[in-house]
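Please treat every number below as a calculation from the coordinates, not as lab data. Bear in mind that the values here come from a model prediction, so they are computed numbers and not experimental data. Cβ atoms are built from the backbone, for glycine too; each structure is taken alone.
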Structure 1
Amino acid sequence: MDIRSSIEVRWFVDDAGSAEAKAAAAWLRDEPPQGKRDDRYLLTGRDDVGFKARVEEGQPAKLETKLLLGSLGPAQLHDGFVGRIERWRKLSLTVTDPELEAKGEWLRLTKTRRMRKLACEDGVVRRVDVSQNPEAGCIVEVTELDFELGGVARRAITVGLDAFGPESMLLEVLLRASPIALAYAAGLQLGIARSESYPEWLARTCSRETTPA
């Protein structure tokens, strides 16, 4: 089992045709997509716990559980960007259970992810190739989400900043990297109203679908 901590901030844009969605999609368009992948999320109805499985034919399922440790509240990360900084604990493992999705309600998200990686070394933030593994830094991502809910095909976009490195450095890394990461997001503005974690977004999106009119 792999256990690690992260400090991250994330936004979701539900309306794929909105100006924010178009600006987000265009922001990292020059970065090659990481390839499509399917993640299945267990719908727990909770916003402080996330549980997902990545299932590939013939391969053990990769499971990740995320536990919310705390939120630092709204923060101005750059001009036009206000988000909630959250600390999470992630537990990852592989399993070979053919009945994994036999119980509970699951939602499959097909993800097309584009990303940049910033290294933070000796107080200096610089862009590095995504294949490099600096000791500390920040992943910047724009991910298109395709899914089906209530028999209707949906699309949303999520923008995220995820700091990595020694636990004691994570907040400093995020705060140093954010202005540099977001400085080139021309035309894109994301406020606190769109700042959510995956568990929050899933709970809101799926409860809205099942709430009686």
Structure 2
Amino acid sequence: MGITIYHGSEHIVRRPEFGSGNVYNDFGLGFYCSESARSAAEWAVQRDRNGFVSAFNIDTDRLRIINLCSSRYTPLHWLAVMFNFREFDLSSLTAHRSREYINKHFNVDFQDSDCIIGYRADDVCFKFAQDFIDGKLSYQSLKSYLMGSDSNRQFVLKSNRAFESISFAGYEPALSDAYFAEDYAREICALRSVKPYINKKDLYIDRIIEEEISAYDTRL
């Protein structure tokens, strides 16, 4: 099956290079794209800088794709993958216990994957993830934010085989005036809507650990 994916940056990218990028990105080294051209455009711009959206066709038939946004996985699986690359503050006992528990019970074998589809941990999303492992934000609040919009989902090429499966399909300019304000407004709305106070009816990480809630628990 062939699909089109989009990469947003300050440059036009015609031939992405396998092995380049930042090892500390959400899912490590890879070529980060979106299945949404609008999302890629929002990621391409900054307040005072325009960007470009480069489009690629990708043949996914031969690729092993792990979709962390699918019903097979939970946000805790997404966190388990991110623990391998992103630097969380584990100075509190709760955060330290959280990482140990999530790594043990929600581990994902992603090493041989060609592509990973998963939520994009921008500043707001990463803050919510940190608040969750600190015991300040409920699982329900984190899940609601992650699943609330397709705009924060990214399609990441991880293997040489994945890079060989794409072809450049053109580009479009992304203007800061058109996209930065929209992305910024969404972040502010998210910060105002997610409440960090403790609601005993919801699942917090301490309860998840104490009740040994596992990957296939219906409460997740």
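Please compute distance in nm of label points 7 Å out along Cα→Cβ at positions 83 and 131 for structures 1, 2 and give me the label with the greatest value.
If we compare distance in nm of label points 7 Å out along Cα→Cβ at positions 83 and 131 over 1, 2, the biggest value is for 1.
From 1, 2, which structure was helix-only ellipticity at 222 nm (-39500 (n - 2.57) for each DSSP H run of 4 or more, over all residues; to 500) = -5000 calculated on?
Label of the originating structure: 1.
Quick check for you: by FRET efficiency 1/(1 + (r/R0)^6) of positions 59 and 155 (r between Cβ atoms, R0 = 30 Å, to 0.05), which of 1, 2 is greatest?
Answer by largest value of FRET efficiency 1/(1 + (r/R0)^6) of positions 59 and 155 (r between Cβ atoms, R0 = 30 Å, to 0.05): 2.
One of 1, 2 was used to compute distance in nm of label points 7 Å out along Cα→Cβ at positions 51 and 179, and the answer was 4.2. Which one was it?
1
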